[in-house]
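Multiple structures follow.
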Structure 1
Amino acid sequence: MEITDQVDTRVADAALATALAASFERVVGLLRALSQPSGLSMTAVSTLSTLERSGPKRLTQLASLAGVTQPAMTQLISRLEDDGLVRREADPVDGRVVQVTVTDDGRATLARRRARRAEKLAVILTQLSPDDRAALAEALPALDALASANPQHQGVQLN
C-alpha cells in the first residue's frame, strides 16, 4: 500500500469515527428515552450486561470497563447484590480473589428491560423506509464486531 493510500485510509477512518461517535450518542439518547425508569443507572445496566456477556469479573476489571473508580464500583456492586442481581464468589483459581457474577434474577431483569425497549423500538422501525431497515439489518454484524472490540487491546486509553 502506498503512502497516499495509507493517508487516505486514515482520513476516511477518522471521518467515519467522528460520524459514528455522533450517531451513537444519538442512539444512546434514543435508548435512554425508550427505557422505563427501573432504579438502575446506565452504569448498573452496563455492568450487568458485561457480566452476562463475559462471565464473572473482578471488581477492578468492572470498574475499568465502566470507567469508574473502584470505590464507586464497589458501592454499585453492593447495591446490585442487595437487590439480588449479582453475587460475589471466590475465584476458583485463587480463593483470595473475589469475582462478581450475574444471578438469574439479574439476567431476567436485563431480559425484561431489553424486551420492553425492543417493543418500543419496533414501532419506531416501522416508520423507517424499507431501505433504511435493510441497511440496519445488514450493519448488525459490523456493529457487533465494533461493540466486541477490546479498546485496551488496540492501545486506547479508557480513562
Structure 2
Amino acid sequence: MPGSAASYLTVVLATLFTLAACVLLQYEGLVLVWRRLSVHKGHRRAKVLYGILSVMCVHVMEICIFGMVIWLLLLWPVHGSLHGPESAAFGDCLYLSAVTFSTVGFGDIAPVGPIRFLAATEALSGFVLITWSASFTYLEMEKFWRAEDLDVTRK
C-alpha cells in the first residue's frame, strides 16, 4: 500500500520525536547512573550490577517508546501495517520494536508502508544507543579495575 505524502510526513515527524525522546532518555539515564555510581560506597560488584541493570532498563524503556509509537501510527492504516500477525496488537509492536532496536530482525513480523521508515531508523538508533551504553559501561568498569589494581598493589 503506497502511502500519501502526508502519511510519510507524519511517520517522519513521529520518528524524529521518538528519536529525540530516546536520546534524551539515554542521556539522562546514563547521567543518573553515573551520579549514583560516583557517590555509592558499596562493593564494586554491586555497583557493576546496578550499572548494567540500569542500562538494560533504559533500553527496555526505549524499546517501549518505539513500540508505542509504532502501535499508535498503525491505528491509522494509511501509515502502513505489519506483515505476519493477524493484527497489529500492542504486543506485536513491542516485539517488532525489540528485534528492530537490537538489530536482530527475525523477520517474522515486517512493517509495510510508510511505517518502514520508523523501523529502519529504530535499527540505526538502537545500534547507536547500545554502543553508547557499551562505551559508558566500559569506562565505568575501567575505573573499577584501576581502583582494584591500586588496592592489590597497596597490600
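No lab work stands behind these numbers, since they all come straight from the coordinates. What you see is a predicted model; the values in this text were computed from it and never measured. Cβ atoms are built from the backbone, for glycine too; each structure is taken alone.
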Note: semi-axes √(5λ) of the Cα gyration tensor in Å, for residues 77-140 alone at 27, 12, 8, derived from one of structures 1, 2, originates from structure 2
Answer label among 1, 2 for the case where helix-only ellipticity at 222 nm (-39500 (n - 2.57) for each DSSP H run of 4 or more, over all residues; to 500), calculated from the coordinates, equals -27500: 2
Out of 1, 2, which structure matches 15.8 when mean count of other Cβ atoms within 10 Å over residues 21-28 is calculated? 2
With relative contact order in percent (Cα under 8 Å, 6 or more apart) computed for every candidate in 1, 2, 29 is reproduced by structure 2
Comparing 1, 2 on FRET efficiency 1/(1 + (r/R0)^6) of positions 37 and 61 (r between Cβ atoms, R0 = 30 Å, to 0.05), the highest sits with 2
Identify the structure, out of 1, 2, from whose coordinates mean count of other Cβ atoms within 10 Å over residues 29-36 was calculated to give 12.2. 1
Work out the source of 1.2 here, i.e. which of 1, 2 gives that when distance in nm of label points 7 Å out along Cα→Cβ at positions 69 and 93 is computed. 2
